[in-house]
Structure I
Amino acid sequence: MSVIEIRPSRLLVILVVAVHAVAAFSFRFAAMPAWAWTGGGICVLSLGCFMFSRSRRATRSVALMDDGQLVFEPGRPEEFATKLRAGSVFSRAAVWLAWQGDARRQGALMVLPDQLTAADWRTLQVWVRLRAALSGAGPEGGFS
């Protein structure tokens, strides 16, 4: 079992702000002026929602079990264990963990290299490649 600490990503903030800026700028050249204000407002609202939800996220702990299970927040009252789904993907640039638990405990998480130490990043990549196959998910669609 390996426990990794996932911090909030600075790279993701840069990417999201850049995409929102491009989208808002593209509305500037809309055929109708009303679209410029509406589209720009939607972009600002979307970016605000992202920043608000990001500020509520803190560092989370994840235990990577030898049998391919994920345990979020091990040793804390909010601890829960899940199984990976086949939608989990790994690459050099990111790891997408998709998990399946009960109806309330399913979801996905994108992990970028700046969120982990170099050793934890390598551990996560190797774990997704090797151990996730034991849970039945397998790295289908995964590539290195």
Structure II
Amino acid sequence: MIKIGKIFQFEAPKGWTEIRQESRCVFHGSNRQELIASASVIQGFGTENDLTAAQQRLFQNAERSVRNAAAHPTLNVTQPFQREFRASNVECWSLMAQTHKGEVLFHQAIFSDARGVLLVTLEAPNTAQSLRIFEQFIKSVEVISESDALVE
């Protein structure tokens, strides 16, 4: 399992190369696939209301980013932004798009926890294998318990 941002952990796609940059991981497959996972973490002290407001802002920023990326003129949205129920035990929202000719898919997901969000983007050839990779990845995402995060 790969841990990112001391909140999220997930399984990397098998056989893909990994580039790690603080709270961001970029994976490359052998068939021009790229998967980017980036965490934003809430840190510091405050009231419960402060925490809730910060989490809502993080989620709204991630949602805005997903919608803006999918609005690119070369893309056609195939599934609008909605709750993703294939994810295991983490609140997840996704948006799926592909190029107008359908040869490249562009799938995005946002995982949400009270301590932060994880934004995931997969750009890959539009194949059944790419769809399986995205599904396997979103099913692998888990939240690290606060006590486990402190051990690191």
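Any read-out appearing in this document is the output of simple, stated calculations on the displayed coordinates, not a laboratory observation. Just so it is clear, the model here is predicted, and its values are computed rather than measured. Cβ atoms are built from the backbone, for glycine too; each structure is taken alone.
Have a look at I, II and say which one yields 3.3 for distance in nm of label points 7 Å out along Cα→Cβ at positions 101 and 117, as calculated.
Label of the source structure: II.
Assign the value 1.4, calculated as distance in nm of label points 7 Å out along Cα→Cβ at positions 69 and 93, to the correct structure from I, II.
Considering all the candidates, the number was obtained from II.
The value 3, 14, 15, 16, 18, 16, 9, 6, 3, 0 for P(r) over Cα pairs in 5 Å bins from 0, in percent, for residues 13-76 alone was derived from one model only; which of I, II is it?
It was calculated from structure II.
Of the structures labelled I, II, one was used to calculate log10 I(q)/I(0) by the Debye sum over Cα atoms at q = 0.34 Å⁻¹, for residues 5-44 alone, giving -1.04. Name it.
Matching structure: I.
Kindly point out which one of I, II the value -13000 was derived from, the read-out being helix-only ellipticity at 222 nm (-39500 (n - 2.57) for each DSSP H run of 4 or more, over all residues; to 500).
It must be structure I, since only it matches.
To test your reading of the models, identify which of I, II gives 31 for percent of Cα pairs over 28 Å apart when calculated.
It was calculated from structure I.
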